[in-house]
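A short reminder: the numbers here are calculations on the coordinates, not readings from a lab. What you see is a predicted model; the values in this text were computed from it and never measured. Cβ atoms are built from the backbone, for glycine too; each structure is taken alone.
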Structure P
């Protein structure tokens, strides 16, 4: 009976992982949308692929609190319904850029809901190493599916930007699976998360970990903005080459998700610090060697470090938060990581000039400096060990 329940919950979790990265699936169609609406503001058109991050951040906060009052199934159903509506209605309603922006906002709201439900559900039904492994599996599946949707979306976009929205048909499949397999219980009804701990220590550790996750996204997201510029500056390749190199960031997430159990055993309480060491090595590679394969390896190292951190931090937070608090904590985590992604370009716009007049060189040096500072904080404070319960 227990095995059957675990299997049904796993199917529900996998259904949610298929759609968590759909909010940026329209990126391949931005140029064609601009061509279809030549008088539209280019910034508005570009926001179709990015405004979902803002909505996702808001939804993460909202659903973090709502999930304390509703069941996992109810929250997942609302999130998936928003994703389906925002992604599929543009197939029929697409007379203006404003309409497309509105639907992108709806998609972002749905995405924010799912990214809050998913880790809360995983933490509620798994314990110990199994929970950590599940978080790793979630990230691997999320990025694996994201790569599939990027390829499918690019193919559909080559036919028509309207057809690109057909990718969102997968939300209907996920919605059906969620209705069948996501448990209809509240976080407080069934949870494997820890009981309430000492409040001062508890909240200090939670806030510290969430702030670190914010900087993880700031550091990793800059790759999306700088890769094409980097390859162009060193005459390595064009936009298509940049896309190939950036795939190594996604691949790193899949590898990290699959091997997280091995990483935990090998690195123990220094796993988080090792993630930032990986980012330092990747950024150093970009500074010292200028070839496609060194760029791909650098992207892989930076992606690996970021993924290890974003798998480990939710696991550590689940050790610190009670069943009723954890959804709010994870809502804050999802919101801050979304903010980190959106804030990344601005952060390096102002920090890179502090280290070099060359913006690319300054960016990678700033990545190294921030990572080293976080490594020192982690090692000196022994933060990961303090957030890990004794066996």
Structure Q
């Protein structure tokens, strides 16, 4: 009786959310290798023609002005992604959204990225990121290209339903006997079986092998979708923290930032490039001039957003006000910092990315095989009713 109720719930939740789960899973698979594929497909944007050698980058404010001059007046640069590696360009982002806009092209007012040679201030490319392929994949994944107000909520609730489908599916998959033919059928495919049986096994077996990783992807997706869930998630795991580790590092805070330029942002960034020459990337979010702090995030490992140091400088005297270090976080805060890496599979580099890609494709197949099962049972039921009517 209980299993029948779970089957009924599994079926109708799957019917309600299937199309969304398929699109979100497929777009996740397409987006998995976006970091590597962008470098492969757009080398003229991301790489310089010649290594800069011993040259030093020009002041950031000068580069911002140069990039801004290549954009329309109403499009303002708000973030810079820069690379200490001598063969890489720096990326200047200008983006604005309309939260109430329905549909992606109404929601995203504009999104441009200006690629600049930081050693010569030459503008390499001005990209219309709003219509770039991987950006469209990301927006399809996040909000189905419907905009944030409607699409983000639809994806969030469908992800929650998908988590329930995974749990209920595991109950339905559970073999009656953990040996012999029942166990073999539960964990392997018989490609010689008839189509109906093969489709049923595809749904069950792919669901089983996807379960653990897909559940992690679903839960980390909920962290992005629902602030209340994120807070509860952090608070829950913080309970297991044995001590609070301060993120302020007194030795680093005491270090003096040399005044080489007029603007505090130029000095702070020059200081960090000297300290972390082998960092993968640094990100600067441009604040208003009256903001008391200037902040720079340093991503220490390649394609990993969860391994970082975040420096906050006082604008008035360039003293280091605070440093956030991902290694010093505890419990839920640590997991929250790793959320993107867990969600995308970049937590372990290329091997886990490949694994995440495969699981995403498995997840995309589940609604298809599930809908076929529903259609087959409906067709069988219709035939049975027709036979009874004829009699």
Structure R
């Protein structure tokens, strides 16, 4: 049939020996020796509290029932408390990605444009492109803007048709974060222009400091929350949208999971927030120490540097552009060494040939292996 919809989407190119991304992901997933540094996932949870809560939920056979369509009230309250945004409204979703899709679907029309950044989380651009007339991906791969979408850049790109500005804070893939003064100015921009700031805070718990747009512009901010990273629950797909009651009310009619988000995942998420104080310091400390180890190794290699150091996320970009090495070739070389990383084109349309993205919320011993194998890979590809 020739009448099927063909939405535009950023092409995620699998390594050459794989027919599709699904085949590639399944290969990486099934290889138990693979060191997982390609998806910013967190592999540092050692305690069994979150796991035990989900096992208990399964053993009780509560999964036979549907959960509340907007999420359990306890989980909603715990998320709002975690963000100190208890006066706002909330919906539980199947992860931050679904939250982003719902926001784009709800807010954007063909007469609108949306402002994002490049590098960034390209699926956001894909979603916005389905509904807006234009997606303005502002180039931010330079020292002048400190590798992030600044208020100055937003003011330069905004017009009367702008409806949404997306802030990924800290930024995937470079770990750039915002100061309180910058967040206040973003809030002012939103209020002055009557637009929405979508504040994706997926990596906020790894940051040295973090500030909320919703604190300064509660009626113009949409906060995207995820359990995928800091809570180590990426495969369980659970997150939330936090905003004003008016905005949340407009999203309710378009909820995809109108029979509720995964009940077992919600049980884990509740326990993750209840127990957060018992594990977060260890997770963050280990992650930052891993980053220092990678920086020490990178500093020994000519023509290579970490784009934004220290990263406030659990990932960083390694610029290899002066070596002449193709990031895709480097990623494939490391994959052969059983180290899964991401070439720059995964998170950038314009600058993908410059860097490799590496995440490091993994055991220290695995980071040591990466630090041993990375220089070898560089030398092999230089030759």
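Thinking only about mean count of other Cβ atoms within 10 Å over residues 115-122, which of P, Q, R has the largest value? Don't skip to the answer; put the middle values down first.
On the way: P: 28.9; Q: 19.1; R: 24.9.
The maximum falls on structure P.
Determine which structure produced the value -17000 for helix-only ellipticity at 222 nm (-39500 (n - 2.57) for each DSSP H run of 4 or more, over all residues; to 500), calculated from the coordinates; the candidates are P, Q, R.
Considering all the candidates, the number was obtained from Q.
With distance in nm of label points 7 Å out along Cα→Cβ at positions 107 and 283 coming out at 2.6, pick the structure among P, Q, R it was computed from. Don't jump to the answer; show the numbers that get you there.
Details: P: 3.1; Q: 1.8; R: 2.6.
Computing distance in nm of label points 7 Å out along Cα→Cβ at positions 107 and 283 on every structure in P, Q, R gives 2.6 only for R.
Can you tell which of P, Q, R yields 38, 21, 11 when Cα extents along the principal axes in Å, for residues 331-370 alone is derived from it?
This figure was derived from Q.
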